[in-house]
Structure formats: structure tokens, C-alpha cells
1. Quick check on the output: 13.6 is mean count of other Cβ atoms within 10 Å over residues 37-44, derived from one of 1, 2. Which one produced it?
2. Here helix-only ellipticity at 222 nm (-39500 (n - 2.57) for each DSSP H run of 4 or more, over all residues; to 500) was calculated and came to -6000; which of the structures 1, 2 was it taken from?
3. Looking just at relative contact order in percent (Cα under 8 Å, 6 or more apart), which of the labels 1, 2 belongs to the structure with the highest value?
4. Tell me which structure, out of 1, 2, gives 27 once percent of Cα pairs over 29 Å apart is calculated.
5. Here FRET efficiency 1/(1 + (r/R0)^6) of positions 29 and 133 (r between Cβ atoms, R0 = 30 Å, to 0.05) has been calculated and equals 0.40, so which of 1, 2 was it run on?
Structure 1
Amino acid sequence: MITIIGLGEVGLTTFKEILKKTEAFGVDINQGLIEKLKSQGLNVSTEIPEKSDVYVISVYTSEQLVEVMNKIDYSNKPLIIIESTLKPGTIDKIKDKNCDLVLFPHRYNKGDPEHSVFNLDRILGGLTNEAVDRAMKFYSQFMDPNLIHVFSIDIVELSKPLENAYRFIEIAVAEDLKMLCDKKGIDFDKLRQAANTKWNIDIKEARQGIDGKCLPKDILIINEFFKDNNMFNTAIDVDKEYTKKSKK
């Protein structure tokens, strides 16, 4: 049996994609969500079932992951796939479990079907070669295995929050540039449009500040990990200033 734990936006999308090819069971602590999904005919519960062959975990925080891992039945040495974004060092807290453990962080862009859960490049790392082989065989049912790039699990663990932190920096650059343009009476949107005609330039939009769940959370993870950095601290400060001004 395949069990998906955590049916938020990404976890639920993954769950439904897997259901297109095989049976699966979904778990979430949100009782209201579970009742809604049950009414749609989906096999879901608030309780983690025993002895699944595969557990795909897509919870929001590292603390939630550790809590979930402590509730799983390991008697049949399951394949545990973590799709969550983790704080560096989280894997060390759970690596003693009797399982084949891999980290396969999600890459998902809401409202972008060309970049959903199984049709884009992703990275994978496992504690053992056996775990990696088992995960590759599992995901080959749902996606082109050539899209899966294998690295050491510590690199994968750090890479995921870094991806979002880097995106945060790109947006903060645009926000800072817009504030500078506003001071000089320059049309930022036109300047951005002109600069972006060069093939290797991609100045992002400057909207109402960087919101959502992932980017603000993940840049704090990276900022804490690389304590003596300049870029991440500066980007956070720029976004705070820009957000404050944009709300006036």
C-alpha cells in the first residue's frame, strides 16, 4: 500500500497524480479536509495506517516531519519518501529508523501545469544506495526517470530551501530597484521590460512584497544556516522596507 501523509496543496496534488496510476491512501490531521475528500470518494483518514510499503510525507515543517516519523510502523522496513522542505540537520534526527529513507523535495508551481509534481526536473537523495534504487523504481511508475537527478542526501536537504531563498533574493533585487526608480521618477516597469530583452536577464516583478508560505520561511532557514552571510540578510531587509512602503 502507498500512503500519502500531508494533504496540503502539494501533498493533495501528489496524491491525486498517484491515483491516476495506482491505489493510494491519504492522511491529514485536518478533519474538515478529510470529510470533504471522503465525500469525493477518496480513501483518506486522520490516522496513519500500519504496514504501508511506501509512505510519502509532505508536511509543512521539520518539526511536523519528526512527529510523523515517530508514528509510523517500521516492522516491514517501508520506503519512506520525504517531499517536504527541511531545515538542514533534520535527516540526522530520523536516520535511525528501520526503513529505506529518501529525500525527494517537491517542486510545484501553483497554476502552472507545465511545472507540476511529476513533469519537471527534481532531485533525490537517499541514506543508502538501496533506498535510492527503491525510490527510483517507485517514481518510474509516475514520471520519466531521466527527470530525477541523484545527489547526496545532505546536498538535497540544503538545496530545497536554497532554491526558494534564491528566488526570494531575485524578487528583493526587483523591489530594491523599484524603490530606487521611484525616487528618481523612472518607470520601473518600462526599465524592467527593456533590460529583459537581453537573453540572460530576467528582472522579476515587484508586487506587494514577498508573501506566501514557502519563500519567507525558507530564506529564514538559509539565513540561519549561513549565519555570516550578506545576501540573505540584505534581501530580508529590502523586502521588509518595500512591503512597508507598498502598503502606504
Structure 2
Amino acid sequence: METDNNYIPPLVVLGVEPCEKITLDGFFTEDNNPLYNLLKDPPYLRHSGWNLLTLDRPKIKNGKSWEVKNGDRKTVRLYRDGSLIAVAYADDSFLGWGQDHDKFLQFPQLNSLAIVEYIYEFVELYKKMVRNLPKLKKIKFKVGIKNASIWEGKKLYLQPYEVGNIFYRSLGDSTTTPVANDFYGDIEVTILDEIYDSKYVAYRLLSEFFIHFGISSDKIPYTKKNDNGVGYIDVEKIISDK
């Protein structure tokens, strides 16, 4: 994506696809189409949070997918093979931390709350869609950063803290590694009774994201562990965060 002034933003790219090959009958219909409705009105934790809500009406894109957009900063596409892709600006316009663009360029840091919430919301949206797809046994989620090596010549940072932590804006933390190149990670998820637990799946996907910033999975903010030591997203913490 490129703006009028030739600024090329870094992007967070999310994707998920069935491991089995499927084709959805009646995919390009609007009436009584639950997948269309979920794309138009996706679930979300907070109306003003970082989610897949675009306020756009789905449109057919190149005869291959349904697409919704919120300007250029957020694009979501659902394909007839059951795959879902979301591309979002990773700068001050959406997933980045900064009061304005100039300040973000001086201190190019991702918003940890935004990243955690957005990835959780993507996983939760697809869980709702799975119930309306042919019975699936396994799906694959993907997450990554695009344009990291060409946007303004900067490096992206991500801190292993909640946004209210006193160390949140310190680049001197030894556990933080800037990202200057594109990367992608993926996980496979087994579907049981047409469902999975989004809190745990999102934690696994976030682990693939945070590791590229030198952050171990047990340091991901807004997470907890159950009695067996398995990590998950602390949804209530996100909802209550200002």
C-alpha cells in the first residue's frame, strides 16, 4: 500500500486457511449468508478497540473474494476456499504507538495492546466463520510483518509490557530486538466439534509474532497461564484497559 506522498507503511498481515480443500457454494450471495454478515459486522471486545470492524459493506473483489476496508489502514478479504486475510497499517494510524506521524517516525514502536487485541479479534472472527464452513479438521493461521525493510528506512520495536508500564517507552530494554526485515510465522490448529478456544489459539499465534522481536512467549503482555502452565489471552484485562 502506498499513499500520495509515497510513504510506504509497515504492515501486519494475518491469514488463516483450511488445511483441507473446500469450495463454498452460494458464496457470492448477500441474503442469508452468515459469512457475508460476519465480515460486515464482525464480533469485537470493544467498539473503540483494535478489531476487524470497518463499517464497510462487503464488495466482491476481482471475482475471488469479499472485501471490506477502513480507508487503507485496514483491509479484510474472505475467499471462496474459506481463507481469510487481514492487512493493517502498523504505524500511528492503527497498530503503532504515537500521538502523530512525526513522533511515530522518531520512535517507531508497535502498540502492544493493539497487537494482542487485534490478533485475538482475528482468531475470534474466524471461529465464528468456522461454524458456517464445511466440517473442518485442521486450519493454519499465519502472522507477519510486511514492508519492514523499505518503510522510511526505520526499524520497528515492540515492548514486552502493558502500555501503562513505566518501562513501556524505553528502547533500552535488553529483551527487545528491532525488526528491520519482513517475517512470517504459522501455527496449525485442530478443530474439535466445529470450535476452538480463541484465547489459547491467539496466544500461540502471538508467540510466533513476538519471538521475532526477541520476546519469549512467557513475556507477552495481557496474557495468563492456566493451572497446567498453558498460556492464553487475558480477555478481561483487554476489556478493562483504557
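1. 1
2. 2
3. 2
4. Answer by label: 2.
5. Traced to structure 1.
Every read-out reported here was derived from the displayed coordinates using simple, explicitly stated rules and does not represent laboratory data. This is a predicted model, so every value here is computed, not measured. Cβ atoms are built from the backbone, for glycine too; each structure is taken alone.
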